[in-house]
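J.: Below, each structure is written out as structure tokens.
Quick note: the coordinates plus some simple rules give every number you see, no bench work behind them. No experiment lies behind these values; they were computed from the predicted model shown. Cβ atoms are built from the backbone, for glycine too; each structure is taken alone.
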Structure P
Amino acid sequence: MSNNIFTTLLSVYLLITSIYLYKKTNQPKILMYIYLVMVLSAIILFIIYGLAYYFTGDGIDEATIYHLEYGLSGAGFLEYSWLIISTLIVFILGMLSLAIIILRQNNTKSAYTINPFWLLSFLGISLLLNPAVIDFYNIKKEFSGAISSKNLTNFNKSYRKPDIKESKKRHKNIVFIYAESLERTYFDNEMFPGLIKGLREIELKNLSFTNIKQVSGTGWTVAGITASQCGLPLFTASHGNSMSGMDNFLPSVICLGDILKEKGYQLNYMGGASLDFAGKGKLFKTHGFSNVLGRDELLPKIENKAYKTGWGLYDDSLFDMVYEHFSELSKTDKKFGIFMLTLDTHHPNGHPSKSCKGKEYKEGDNSILNAVSCSDYLISNFIKKISKSSYADKTLVVLVSDHLAMRNSAYDLLKKNDRRNLFMVIEPGKNSFSKVDTIGSTMDIGSTILPFLGYTGDIGLGRDLLNSENLEKDRFFIHSNIKK
């Protein structure tokens, strides 16, 4: 929710003006208490907005609301210790300054005669123009529009309960890679020359979707995963608090995992971050996954327990474990799926794995681009390893970005581009290059990959982007209504 700089500056100006006027006048104690509460609220709101902007680059958005409602258990707090300390210092200094101003209020008869109404009006207008208040209002307005009777009618028209049919007798195993914030924009060779090498080489031999937009309710990790698995956006105002105290995650919705489990797939999730953070573990456990492993489950399996970030495991450790598990499962006759989530490209600065030493981007002065370069190397090597294995012909590899990158050290460059999510389908050994420019979103991913596994059917609001019967106007209608 981008705020107008003018309204923000005006809010600050009115806040400072009200403090100055209060200091210069004598007011009754009841007014002092009201005034203190309002000023304290303004300071806290500015801090919340500042923190949200640091992470999102867009102030308070749906991701902020979701994490405030759901909770921050499992987050990488150690990585942001300096930010936490700085915020506490700013808050304490603000409170001390306010206390000094109030306690030193001029007790002599003031030359100013100000009606308390005007003093509180200045402060009230300052609060209304506070960027946090504006963002909260806009999100509430969007959500109210989303659940309007018209939009609910549109939803019922567009939502498809999965009716899955078999299209082939042979059903491949699937390795599905969620690449943290690794959006397609990084493939722009004019903006980021030489950044993506290994994945570009893989793309030239496989199927790539180049027009995957980000729609409302899909712009953070668990929301992007929900969109690709369930064909639905994650509306924060309805699902945050409701899920934080529950063991299940959208239990009434049929998702990709539910479908594959019903078809006899043994499903696995492996990710370097905590399963508790944002409810990822609940999502997979609720929807057909029998083996769900996160930071706490995987860390004991690596030799050097200290080799981790504030968020969790480095990606080189994760890829080694995933490939080992892939090899073990491939030796059996049972159909399986491994879904994994990388971590090295997590905003704002990324965490390149040690195995990427010497593979920095250009001079190595942009930390997130170093991490992207590292991820390109690790992911492409992992895919090539599967492609060269004896199990390649019975394996489908899918590579997607979970969402567009949030504020990071390359954010100003990313914003200059027409940003898109990454979506590639790799069939080892086929060498069939194709780029699909059909407009879609991450909600379409689950429906689109089903035919590659030998099944057909749409999931939720998702549509098969390769099925000509799914008209573009249908997808446009869905995406437009989600944004309202």
Structure Q
Amino acid sequence: MAAEAHVLVFPCPAQGHINSMLPFAAALLDAGVFVTFLHTDHSFRRATSVAGSPRLRFLSIPDGLPDDHPRSLGDMLELEKSLREVGAVRYRALLASLSSAGHPSQGDSDGGVDGDHSFPPVTCVVADGLLTWAIDSAEELGVPALAFRTSSASSFLAWLVELGEIPFPAGGGDLDEPVRGVPGMENFLRRRDLPSVFRRRSGGTDGGVDPDLDPILHVFAEVTAHSRKARALVFNTTASLEAPALAHIAPRMRDVFAVGPVHAVPSPAPAPASSLWTEDAGCVAWLDGQADRSVVYVSLGSLAVITRDQFTEFLSGLVAAGYPFLWVLRQDMVGASQDQDATTPQEAIKAAAGNNKARVVTWAPQRDVLRHRAVGCFLTHAGWNSTLEGVAEGVPMVCWPFFGDQQINSRLVGAVWRNGLDMKDVCERGVVERTVREAMESEAIRSSALALARVVRRDVGDGGSSAREFHRLVRFIKELIVEDAKSNHQN
């Protein structure tokens, strides 16, 4: 009897990363692969997922931070350091147990199914590309490791190439100046489209270590370079969206698989829920009462924080545009006002728009919302998951990028795919009003959005490019079992 494949899938403990890696795990299940999905304890307690399959289980390890730690965007480096120093020890012990026996030893994992003996030994690890130590530890234990990138291939390429002009002064030069050093993007990439950490905080330095460089710049550059060590690199994208970037990345890596958008892969069973927040399903009922393509859906993701002034500009622009809107407004999203008598954001929306013109929720079932007939456009931060979800549903987008890969994603939407508009980094009520109206009313944008959706759906369907790449990935994983058996026989 042939040995069965068992993959340990380990995402970075953030909503956007779990959002793409859990549907990827579900696709592996459909291919007959056993999957152990590894959370941190903090994420595991917040997650609403249930296994739903005898070949799927959830386990967890500590991240080393206290329960009341906010784990916000500003704490990213602290979380990464704690995971590397504390979580890595438990991860290594857990992986050693899983690779030898297929199940965790007592005390190796704090969450999930303990003592499950039905799983075969782990074949390989598919770790978030940001968790370089997870890849290194696996290989040190003799477990092959692949890296999964939850960002766009285009943004990965921008990190990968050596740009002599980067970083550039934050306040100097023209942000619309073209960037010629990223192959395949010479015709549309501008300075402002690169991650904001590519900008110096001030004018620069006379030599040595630049204190004005964002420390995240160094971390992401190292993480990207580390990807060459992985057995393969898996992207949640498709060649139809990012062929030039994929073509330039592939020769630099051991192997590359473009298997996305993974959330849109047809499946005989519903994918496990990936949200760390409680979704307000009542907003879908509200949409049921709205006219077709009449609602603006607004969501700036799970990490973005805006000032009270920015909130006011967004609200004023949305009200002036004149369309009903559904706004996902996390409780921690809008900064505190200096005015002690200021109304809450929710009260401000109600006063400005009225109950019949606006609905505010703290979190929404986004994929259900985007496929709803009432949604006419998506005002988004252009995170890669949100971008792919908007693309797959054929919804015109208005992009206000915040950080990371979002600037490049926004530029792809506005200048390459032309299924939406790029607000750049401008937050002004007149711009919000103009771009929302154009996205809602432009037949050219809607036509491009619907055409792109058809292409992407074809890619993940039977015989499509992403489906073929996924089948190749599954064969790659199963061949690792054969390689391991040969190695053991020779030893």
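J.: Quick check on the output: 0.05 is FRET efficiency 1/(1 + (r/R0)^6) of positions 39 and 391 (r between Cβ atoms, R0 = 41 Å, to 0.05), derived from one of P, Q. Which one produced it?
T.: Working: P: 0.05; Q: 0.90.
Corresponding structure: P.
J.: To test your reading of the models, identify which of P, Q gives 0.40 for FRET efficiency 1/(1 + (r/R0)^6) of positions 327 and 415 (r between Cβ atoms, R0 = 25 Å, to 0.05) when calculated.
T.: On the way: P: 0.05; Q: 0.40.
Source structure for this number: Q.
J.: For which of the structures P, Q does the calculation of volume of the Cα convex hull per residue in Å³ return 157? Write out the running numbers ahead of the final one.
T.: Values: P: 166; Q: 157.
Derived from Q, not from the others.
J.: So, one more: For relative contact order in percent (Cα under 8 Å, 6 or more apart), find whichever of P, Q sits highest and give me its label. Don't skip to the answer; put the middle values down first.
T.: Values: P: 25; Q: 15.
Structure P gives the largest value of relative contact order in percent (Cα under 8 Å, 6 or more apart) among P, Q.
J.: For the read-out volume of the Cα convex hull per residue in Å³, for residues 143-422 alone, a value of 167 was computed from one structure; give its label from P, Q. If you can, show how the numbers build up before the last one.
T.: Details: P: 150; Q: 167.
Clearly, the read-out refers to Q.
J.: Follow-up question, since we're still on this one. A value of 1.2 was computed for distance in nm of label points 7 Å out along Cα→Cβ at positions 231 and 463; which of P, Q is the source structure?
T.: Working: P: 1.2; Q: 3.1.
Structure P accounts for this read-out.
J.: If helix-only ellipticity at 222 nm (-39500 (n - 2.57) for each DSSP H run of 4 or more, over all residues; to 500) computes to -12000, which of P, Q did it come from? Could you put the intermediate results ahead of the total?
T.: Numbers: P: -14500; Q: -12000.
Checking each candidate, the match is Q.
J.: Sticking with this one: If distance in nm of label points 7 Å out along Cα→Cβ at positions 63 and 447 comes out at 2.6 when worked out from the coordinates, which of P, Q was used?
T.: Details: P: 2.6; Q: 4.6.
That value comes from structure P.
J.: Next question, about the same structure. With distance in nm of label points 7 Å out along Cα→Cβ at positions 31 and 263 derived from the coordinates and found to be 2.1, which of P, Q does the value describe? Don't skip to the end; give the middle numbers.
T.: Values: P: 7.1; Q: 2.1.
Traced to structure Q.
J.: Where does the value 0.40 come from, among P, Q, when FRET efficiency 1/(1 + (r/R0)^6) of positions 15 and 79 (r between Cβ atoms, R0 = 30 Å, to 0.05) is the thing being computed?
T.: On the way: P: 0.40; Q: 1.00.
Label of the originating structure: P.
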